Structure 1
Amino acid sequence: MMENIAHKFLVLSGKGGVGKSTIAVNLAVWLSMQGKIVGLLDIDIHGPSIPKLLNLDDKSIEAEGDKIKPILYNNTLKVMSIGFLLPDESNAVIWRGPMKHNVIKQFVTDVSWGNLDYLVVDCPPGTGDEPLSIVQLLGNADGAVIVTTPQQLSVIDVKKCITFCKQLNLPILGVIENMSGFVCPHCNKRTDIFKSSGGEQMAKEFNVPFLGSIPIDVNMVSACDTGKPLIQFNSQNPVSQALSFAFEPLLQTCKYSDKEVKQK
């Protein structure tokens, strides 16, 4: 099944609350907007956010022969999350490591992804069972996009994530510094709520690419709550433009034409 997927990106962070799922969703949607066939896999077993962020939280999965049929966001974006299996959004998944590994394995091998140009995997925070399982199951992922916020409390935890990647020989495609500054819509004054440049300095320290800084914007909050990815529904917004700038090098890194999926 994995041989039908040309490129595999993991979106990782050693810290919760940095907007990792928002970055993963906007990356997957942006890739689909470039004409690519994309899969978005949510392996955050205990806190799945992807269905809500794409306004798919009322969907449930169906069987397709002996496979699981992914949920279609549009004609070029397929989505899978344990959130589609829960009776409602307040249900808790109380599992230990082996059960989590088994369901992630099912999402990789038993979902009818078909031919994909890109698979984007949204991982939970930290360096535990879920990220380890997906790295092992994918085998040859192109690499990880690391998400942090600027303040040192976040950077300290995210450094552990970079070490995790290096120990598992998982390439680091780059670091994104999210929530980097807030520009007041009334006076245009910029305020660095979480300080600034922590992610960029971390990237330099570990000699990995820095993809860019994404500012705070109230429109992003509304986009997340309504399940309308900002990069798709408000492409001229400064945050959308910053995201596009950060994502563009990922296409170049993968040298897409070398591994293009032929069957569309």
Structure 2
Amino acid sequence: MPTLHEPSFLKDMQQVYDGSSDPYQNFVVRMMLAISMQKLDPQYAGLADSYYLAAMAYMEDVIRPKDLKTLQCLVLVALYSLLTPTRTAIYYIVGLATRLCQQLGLTEEKTIVQPLGVVTPLQLDMRRRLSWIILSMEFGLAHSMGRPNAFATGQDHVDVEFFEPIDDEYITDEGILPGPVSEKKTVAIHFLRMRLLQAEIRRVLYQKKRPEPKSEDHPWYARMEQKTKDWLNDCPQTPAWAPAWCVCIPMTTVIY
């Protein structure tokens, strides 16, 4: 998930190497190193954990502003928690991020595009990104843990637009430049569409008791199956691993 704007992160990393004491920059760089090492190979787990602990020294300072950068930091902690569940309870971190996301007005398109103050094209894209990433994490936890999600359950749709499907180098404060479609972001957006299918299944079958459907003969089941097949058929063909990944993912949306 495109949690960070890559050109901005590279600048932050260089400034940290140059001696910056900025809490956000130091936190993000250390967390990225920790996450990367955990994913790279188990032999680096100890070193990864040392970077995680070093990042935690800045945690209070990055949480205090309660802004978009705070959301980015919470997402990074959640990502690390997925790799090392014993470190931090992911449902706690994602819960904090969800509440802050609502507080910042990132749950609806109208409040994303019209916040207090001027929003640059880059900030607008990041607001949409973080909205979808946190929504995805919260929906995923609700699905796997069998509990309601912390977003408004009365809404049967998500009206937030997807972020720009192009590489970050073409997304700037001055505007969105023409550029090729990003494979990474195309796959990310396709994954997010799957989360919406999961949410519909959970909402219809497991949340508030509904008069319908009463049996597997109800047309909703056929419609849901068709939506899942359509999602699978629309799977990105690049990168090379994407089609096989899409085949595995629908197993998580099985209607029990």
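Observations on the model:
- Which entry (1, 2) yields the derived value 2.2 for distance in nm of label points 7 Å out along Cα→Cβ at positions 15 and 231: 1
- Label whose coordinates, when mean projected area of the Cα convex hull in nm², for residues 39-142 alone is calculated, return 6.8 (choices 1, 2): 1
- For 15 (relative contact order in percent (Cα under 8 Å, 6 or more apart), calculated) the corresponding structure among 1, 2: 2
- If helix-only ellipticity at 222 nm (-39500 (n - 2.57) for each DSSP H run of 4 or more, over all residues; to 500) is computed and equals -19000, the structure in 1, 2: 2
- Value 15.3, calculated as mean projected area of the Cα convex hull in nm², assigned to which of 1, 2: 2
- Source structure (of 1, 2) for mean count of other Cβ atoms within 10 Å over residues 135-142, computed value 16.0: 1
Computed from the coordinates by the stated procedures, all read-outs in this text should not be read as laboratory data. Quick caveat, the model's predicted, so the values are computed rather than measured. Cβ atoms are built from the backbone, for glycine too; each structure is taken alone.
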